[in-house]
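Peer 1: Structures for review follow.
Taken together, the values in this text are just the output of simple stated rules run on the coordinates, not laboratory data. This is a predicted model, so every value here is computed, not measured. Cβ atoms are built from the backbone, for glycine too; each structure is taken alone.
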Structure I
Amino acid sequence: MTTTNQMPAQVLAAVVTGACGGIGRGTAERLARDGWRLIVTDLDEDKAKALAADLPGEGHCGLACNVADEASVSQLFDFITEAYGHVDGLVTAAGILRLGEGGARTPLAEMSVEDFDDHLSVNARGTFLCLRAFLRQWSNGVRPVRGRIVTFGSVAAQLGGYRSSASYIASKGAVMALTKAAAREAAPLGVTVNGVAPGLIDAPMLRLSLAPGQEKAAAETIPLGRIGTPEDVAAAISYLMSEGGGYMTGGILDINGGYRMQ
């Protein structure tokens, strides 16, 4: 990794993991328009660099990171410490959804340990490793200018899912519980920790579970009558990352068009 000049103190910087996916990209684009300077990550460094170059504004950086790997996350935050000193925001958009043959839900009784562990390692452990690395930045007693963390749950974890597998559901349930635990610990640092729970969003993960032509039927199950967009999720994240979102912590915003109502 190559370093860059340190950012001016008044410029807010944030990490967005999994930024080259559908919702991750929409989130990165929205936060860049909001004025954040972003470190965007993906397993593929070339894709991350290309995204960083395309984002509005200046000073963005694209890096490779495997969030499930402790060494990879440590390397990412070591780079941040060297190049920027710290970042004020973190969005943990990196995640996986693996389905059975033909996009079907794998029955729990037929699920392999490897399938279960893969979902937990990326979705839950990956979130934990990034949260831990972010919060360790402030162990010296310095407080962030605007400390913000946003994690990714899922409506599947809230409803038990339909086509999503039990391993995916369990991993997202773990993320939502971890979000609340992290919010309590981060509050004395002036850092808010919230999550979003997207419903049916027009992104690659949804396409894995929908057969061609099922979009209309899926939209009819949503009170607002349409499948959501990455921009819908990004708008909610924009609020949670904003100055105006500073008195909300430990919460989960449901972005689902009424598919699930509390």
Structure II
Amino acid sequence: MRFRRLFFSICSFSAFCLPFSASQAGAAGVIVRSGDTIQLGTTTYRLDGIDAPEVDQLCIDDHADPWSCGTDVRDQLTRLIGGREVHCEDLGPDPVFKKWHVGICTVEGDTASLNQSLVRLGFAIPFEPAVKMHLKDDASAAKASTRGIWKGCFVAPQEFRAGKKDGALLGASCRSDRDPEIRAVLFPDDPAMPPACSIKGKFAVRARVTGHVGIYHLQGCIGYPPLTRPDRWFCSEDDAQAAGFRRAFNCRPDTAAK
């Protein structure tokens, strides 16, 4: 395995510096916001019981190369929908981000839900406490067959959102003897801004006072230019808030994301 490649800059791999904006899933009016979040009309659903890589999350593939798994999984979900109608069983407001709802969503003509299909294909992992037992079985099968993200090495999306750099490494391509190099790729010190995702996020202990993990800055915020090494990049304020970040207090109320 070519772990020497882990020392190169992530941005030198142009194939992995892709736009991270939401993708349209066809004429049915579905917008795929991430690998586990879709928008139907004015309602955004987080798929119940699963957790997929964040859009700006990096993994390592089975060739030891950096892999923009978050973007890839989002695009896989777009292909699963394929422009067909999507119907969601609304399970109520998301307990974490109440502007969104939790749902079990199914594409017209399919028997398995998108929730289950993503886990079966290895593009998402079960997410406690909402996860049902059959999803655990599907995840075990995907892991054993090294499907999707299981073929490489990654951290759980929940740990990525929290900036937990010492969390467990998952996947068939993880190597304990290359632990520091792997983590340097999964959590780069200076992540490049993806196109259309200009909101900067920074993990901050002071944000925990208000129950958040970090602070985000819009381009019009006073703190935007000085923040030269953000930890996260977001495409919208909703995405930042859903990940547990709050807007910087020095942002004017009329500041809008660009």
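Peer 1: A value of -5500 was computed for helix-only ellipticity at 222 nm (-39500 (n - 2.57) for each DSSP H run of 4 or more, over all residues; to 500); which of I, II is the source structure?
Peer 2: Working: I: -11500; II: -5500.
The correct label is II.
Peer 1: Something else: Assuming 3.6 is distance in nm of label points 7 Å out along Cα→Cβ at positions 35 and 227 as calculated from a single structure, say which of I, II it is.
Peer 2: Of the options listed, only I reproduces it.
Peer 1: For mean count of other Cβ atoms within 10 Å over residues 51-58, which structure out of I, II has the highest calculated value? Working shown, then result.
Peer 2: Working: I: 15.2; II: 25.8.
Top value of mean count of other Cβ atoms within 10 Å over residues 51-58 goes to structure II.
Peer 1: From I, II, which structure was Cα extents along the principal axes in Å = 50, 47, 33 calculated on?
Peer 2: Values: I: 50, 37, 36; II: 50, 47, 33.
Working through the options, I get structure II.
Peer 1: Determine which structure produced the value 1.08 for Cα Rg over 2.2 N^0.38 Å, for residues 43-146 alone, calculated from the coordinates; the candidates are I, II.
Peer 2: This value belongs to structure II.
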